[in-house]
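Just below sit the structures, each encoded as structure tokens.
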Structure 1
């Protein structure tokens, strides 16, 4: 095996694959390591959301858009809580990345780009999904790296976790794989950490986010190994203040982290709510037809345990559109006899006991809502109130806010070098992808495509322009 590699890429996912591809095309000898037994990383489970302004697709469809407008939208949606240099680097180079993907055969949902889907919408149609979610990206990236592997420019070693960094006088000189007698030091002129986040590691998740890891939905290899490696080199973390969860899922059980069972459709633009949402105090905390995804998510963030119940009565159960896209009204009704997150009772007092919320508070909440329905003036400003909650039996479905991405990440400079807390770069080591954390690239909001596209773009930039290995 080669004595010293030009580039050692630790992680063969969204950022690592383009880094290896473009570095190899520049003439580098690349070693690509991954702890998993296949390439693609979290893309195998991710939705694969992308966003880019000024793409060829937009121009062909008459959509006028610029990186400046993209940047302004991200500042608006995040309330200016992002890392400006990193976001600027991402949006200024996103179109070139997306155009490259399209040239390589990326299959986009035909009606895209759109302004938004699942997150707060952009002001322009610059949001793209693959027809097979993240797997559409895996297909393209693996097809592009395979010729580089076949011609020997990229050497791939799967099922090979990096145990430590090899350092000398404050400079990263390579990596260490294996333990004991199998320990192997591999030297490299550049080490690039692209090995994902920590959203599958309950201990690290709790330590960095200050909350339990409630849901088990992240890529299993997202154990935070790259965070540990980066800190061992002298790096530090940013973004902890920006933690945000989704608006809640239905878990299989209360043993955290629990597998995710599903979720009700809480998007008013897709299904107007008939039910009410109450927190663990038995009180409503948001107008259920609030149109802003971001407002709903931040309202949940303020609730005890990121937890709430969706409550309705028999009349609503029979008349409302099904609450879950993949289940009929009858399917959902059957869950109340067998799933721990679905409870029903003949009276509100009995329902409150099964929910574990104060009975008097729940009764008052329902009475207040019913008065608002009858008067046409809801206390929280809700407009869509088709029916009161008055006909037993009564139903409640427990929803839990959680996250499948990593908020906190390693600090890097404008060329993606790992830096110390005084801003000084650490020679020999770079980072890209989810290891940088959502807090730096999306701030205290979910900005569509601002995890996937920056990862692809930063990996491409590192391999194509930044890394020096002559």
Structure 2
């Protein structure tokens, strides 16, 4: 049996004014912008980076390495935010992103770039863990929170949409190295707004929390080793490397099995197992895993298809893909408005999966002669579908969790999304490396359609009633 944690009441400041809340949310929104830039701004410049550094065979590692580091860090720092407060973690993660971005721009080889992107991914994971859990500190009532969370998700989505365009434009005008300097500028704004306006809210405990070092190490291995093994399979045909890959996957599975008894015995577990006890929580994370795979297959491999196969410029490819993430806020806003009217809000996620699936199916019609309006319309449909999915995954997990676990519950859904992102980009990377860019990406798009069907089915099995209905 898991030993109970000490859970005294949380310390809360006096009732904040609307101005205080707006300013505090500005810090969260700025952090969301940095996370979005961090993960997407180099997507349109990566083909040029790979050519310049003679590293096309390692192309998938740039994306997978980032998401791998992000995946292994989100849960740990989400839990630390619950225990010690989110403000210092947000500031620390922003500083890491600044340093890692500058180092990435100075890379002299593809291997160096991959390692610096791994460092960026660690900072991005810390930032994800805190930024998307922070609204729950300010708005305990989910019905009120869903309206304010639109600001965070909209900032993330708009910045994700601008990221590829800015990255492509800066690459064409100043070279690919300059594209890595955009994120640090945004991070400096985030550091100021977070330091100035976001309150330091943390739990008060009669017993000082102890960091679960053994659980943290086991969690890192359980999440990271299988993903590293999958990427090794995609990047090499050497028998020795393949054996290492199998060993890493087996190590990850063994660590996952060990994590359960370790966390049951921990006084302050890094991953409290109670957050996965509700059936709906498990279903939400499964849907989040698949959604992450779909989202980042589209973000990372459609630019490769448009540029390398269709001959589009980085700027033009970025403009065509902008609606994919720019329309997400519209979907989030509409979903937030409809949320309060739904007795069974899971219907919103089913609708989102249908839109996303239809959009992924239509991407299979893209060719070098496709009219711009058709590509823009298709990507808008995909973006609207994700707008109905992603914010609701986070909100529903927060509704299911106890207040003391809201950070790690939010981090879990972000982790499964990051896992899906890494797994999806790795699998499509295997297809691209083994077959061709055109066929590999199209197989990835077929995979996305199948995932959307499964997301809809999983969401249809989530039985949750709206609070107050």
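What follows draws every value from the coordinates through simple rules; no lab data is involved. The structure displayed is predicted, hence computed values, not measured ones. Cβ atoms are built from the backbone, for glycine too; each structure is taken alone.
Using mean projected area of the Cα convex hull in nm², single out the structure from 1, 2 with the greatest value.
Going through 1, 2 one by one, mean projected area of the Cα convex hull in nm² peaks for structure 1.
Using helix-only ellipticity at 222 nm (-39500 (n - 2.57) for each DSSP H run of 4 or more, over all residues; to 500) as the calculated read-out, with -9000 as its value, let me know the right label among 1, 2.
Source structure: 1.
When distance in nm of label points 7 Å out along Cα→Cβ at positions 70 and 422 is calculated for each of the structures 1, 2, which structure yields the highest value?
1
Quick check for you: by distance in nm of label points 7 Å out along Cα→Cβ at positions 102 and 366, which of 1, 2 is greatest?
The maximum falls on structure 1.
Compute distance in nm of label points 7 Å out along Cα→Cβ at positions 198 and 230 for each of 1, 2 and report the one that scores greatest.
Ranking 1, 2 on distance in nm of label points 7 Å out along Cα→Cβ at positions 198 and 230, first place is 2.
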